[in-house]
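Each in structure tokens, the structures are laid out below.
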Structure P
Amino acid sequence: MYTARSVAKNTGLLLLGRVISIGLGLVYFAALARYIHDTGLGKIAIATSLVSPISLLANFGLSQVIVRDIASDKAKAQTYVSNSIFLRGALSIAFIFTLVMITKFTNYPSDTILIIYIYAIAYIFDAITDVAFSIFNAFEKMEYITAIQTGRDIVNVVLSLAAISLHASLVVIVLISAFANLFKLVASWFTLRYKFTKPSFSLDAQLCRRLIIIALPFAALAVLQSTSGSINLLILSFYRPEAEVGWYSAASTPVSYLLILPAMFLQAIFPVFSRFYNSSKDSLQLAYRLSFKYLLLLGVPLCIGMLITADQVIPLILGPGFEKAAVALKILALPLFWMFGYANGGFLNASGGQKLLATAEGAAVLISTIAAFCLVPRNGFIGASIAAVVPGLVFCFPITLICHRRIKIRLPYALAAKTLISGVCLGVATFFALRGHVSLLVTIFLIAPTIYFLCLLALRAIGREDFSMLVNLIKRKARSVNDVQIAD
């Protein structure tokens, strides 16, 4: 129950911070899209899609290694910090060199290349910040990550909106993002030094070599995952104008915001998986089973809801000029259905299955790339959208089956069926509510979740076990607050 309370606290804190950030981000994204239009949005999408996978050279999978090792032995923190910083610095040089070489062979406009280089600097700041965040994660102190990340997002959004109101150039707006990442870097290292450990900056060549070797599968996996998310957009930019790239980016952005939810949960549960793998197989089995269940319960309604509301969501967020993006949004929303894959990935990374995961991701990238080259020339951004979801359709069930067999539990067919039925009921209610001219926001935030929750209760997809866990968490939280008050 302590572990459940810890995961709930960390997930809740991360969720609170991200809800604030997502709200600010949506306001910023809507204002930015209306200001720079589809062509400007395409330039940003090209830059981030190129920089993101290459920037993983500066990370090299070290974050997962740091979290996994320090979660099991907190005494390693100081040594890991100093050596990780040295490695990040050396790898950042390789990242910049690789990026410069690639941009020399592209035919992107000069302003797009400048934006690429600015984002590269911002990603280097993030790579160094990530060392501190990995320590916070390993200690299961997500409140620091939440506060710093939310502060960074507030700085970025406020300054960017001010720049838009002053009619600043796109380059200036991108520079603000780099400045916000620098703010996050300074805040994270100040927190690390005074709350966790003081970096010694002593170099251990043997440890560095060991970290690089252990991180290789994680690095390969991270590169493959990032590439799978950006390869279709890059291929689209080779064949179609920047405006069409902007439509694709406009469609993928709402989905990426929703996928922040399972990413936060994975960030909270990964150190728990790592600790249980070395201490309690039964606890690991329970943690995985519940993680899979709740991500399944979350992903299905999000997917069905997005399929039905896409035509209303795009104009609401982006305004006129992006109507064509609604079709792409319906296609790109399909991965929300297999959101439970985040539980699979966290389990495999924590239990030594990163090589299997990397192999699957490699195959996924290959399939997506082949599909993109086949579909994009003729079908443009719609073809890129289809190519993006094909790997998930191919691998979601096999990887789930492998994970359940490794941990020796049965696939939850009954739960999946009940969840799907409840999701269909949600979809029907949403469709008729919108057809009856009910407000989109009322439908999304009141009618749809109410219908879904009642269906889950009626079908017993959620029951006494879930409510008992929630009540116990609340009681323990209240007890801990009372203890603090008494101590004060």
Structure Q
Amino acid sequence: MSTLLWFRLDLRVADNPALAAALRAGGPVVPVYLWSPAEEGAWAPGGASRWWLHASLARLGEALEQRGSRLIVRSSEDAVASLRELARETGATRLYWNRRYEPALIARDQRVKAALRAQGLEVASFNSALLHEPWEVVTKSGGPFQVFSAFWRQCRTLPEPVEPLAAPGHVPPPARWPGSLALEALGLVPRIDWAQGLASTWSPGSAGAARRLREFLETAFEGYSVERDFPAAPSTSRLSPHLHFGEIGPREIWHATRRHASGRGRYTSWRDSQFLAEVGWREFAHHLLYHFPATPEAPLRARYARFPWAPDAAPLAAWQRGATGYPIVDAGMRELWHSGWMHNRVRMIAASFLVKDLLQPWSAGARWFWDTLVDADLASNTLGWQWVAGSGADAAPFFRIFNPVTQGQKFDPTGAYVRRWIPELAALDDVWLHEPWMAPPEALRAARVVLGRTYPEPLVDHAMARQRALEALKRL
């Protein structure tokens, strides 16, 4: 009476409800990971995500081995067929997993449940990824929320998330292990090593996630609400990729935050902290994706499907390379390419520039982020881009157009962030750093900046681009 434990985006042994249920059921547990990108449809993991996944699976395998088990790895074109084969090989009578919420995978998992139950297996799924299931948070009329503040208020009326489950000390192995691929056989690591910046920035795995959370709570939590918008400051948790891959769960974050804040007595209500509200935004993103599954491809507000975008490969490529001529935008895009991550304030600035200054479709930006972010998450990526484009739930109105100069001056006032990622501008005086085209010739010479050669001229004039965007909105 053994259990197949199907790992997906829950790559941890602590607070893993499916693992806990398998242990309660008794008998051997066979942990398995299926690499099945074809079943994820148009949103199979991108390059940066694959790099992270390789490292995270390696850490999970080590954690299982420390508990007397191992991770079976297989490549699969059809999860139903692969899991049926594993059930036959192991004699498993149960199949457990933790839920995912992407539309293609909800449909796939429904097929798996029906097929394996028809084969006689007990099949059950669990919630490891969210504080509350998307169908548990509803409006007074019973429908989904489309405004974050109302959504989060409703979440806070629900029972507090249960305490996270401790990691088990032992996972009982089967008498005979089924065959497994070596992790390297999945080909997740790039053949051309472009990932050195990712490797020097991140430590995938549950241990890295726990360290990130601990360091954030000890050094940055109390100033988070004020400092979180300044990209040069180490003021954010950087937990997003760990959360996406399930190396840490939101219940662990919730209760660690409660213990920390309550112990210091700094909040009259720690549940109202801005940091937990950001966890709430992640919940809101999954709520929207579940209830509006077409939004990764189409605007939630249908009229935006008629928006007169001006698709053009040249400005899109300049934006991707960090060569727009606007330093705060370019710094963000270079940080993204190097580290697989970008500060959230800069994500908004860079996205606004692409969509509104350059009139490129939000979907083009979403695709680039999908391939280059280590925290590429379909729910959060979709929410973010539709928010900027004005076409989603609780979105910024389209006429809210970020000025990249004033945004840089406000949120990077000393230029520390721009100078880190655009060293060719490092010697330029603060007053000109965010608009180098306005610097007098002697200031440019002193800083060894030659516009159009060492650093690009602006792709567009922001004032004119803003007016063009507003005219496009009027046509809509």
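With helix-only ellipticity at 222 nm (-39500 (n - 2.57) for each DSSP H run of 4 or more, over all residues; to 500) derived from the coordinates and found to be -30500, which of P, Q does the value describe?
P
Taking relative contact order in percent (Cα under 8 Å, 6 or more apart) for each of P, Q, which is largest?
Largest one: structure P.
To which of P, Q does the computed value 62, 58, 47 (Cα extents along the principal axes in Å) belong?
Attributed to the structure labelled P.
Starting from the value 16.3: which structure in P, Q was Kirkwood radius over Cα pairs in Å, for residues 58-177 alone calculated from?
P
From which structure (P, Q) was distance in nm of label points 7 Å out along Cα→Cβ at positions 338 and 362 calculated, if the value obtained is 1.9?
P
Read-outs: derived from the displayed coordinates by stated rules, not from any lab. Every value quoted in this text rests on a predicted model; they were computed, and no experiment measured them. Cβ atoms are built from the backbone, for glycine too; each structure is taken alone.
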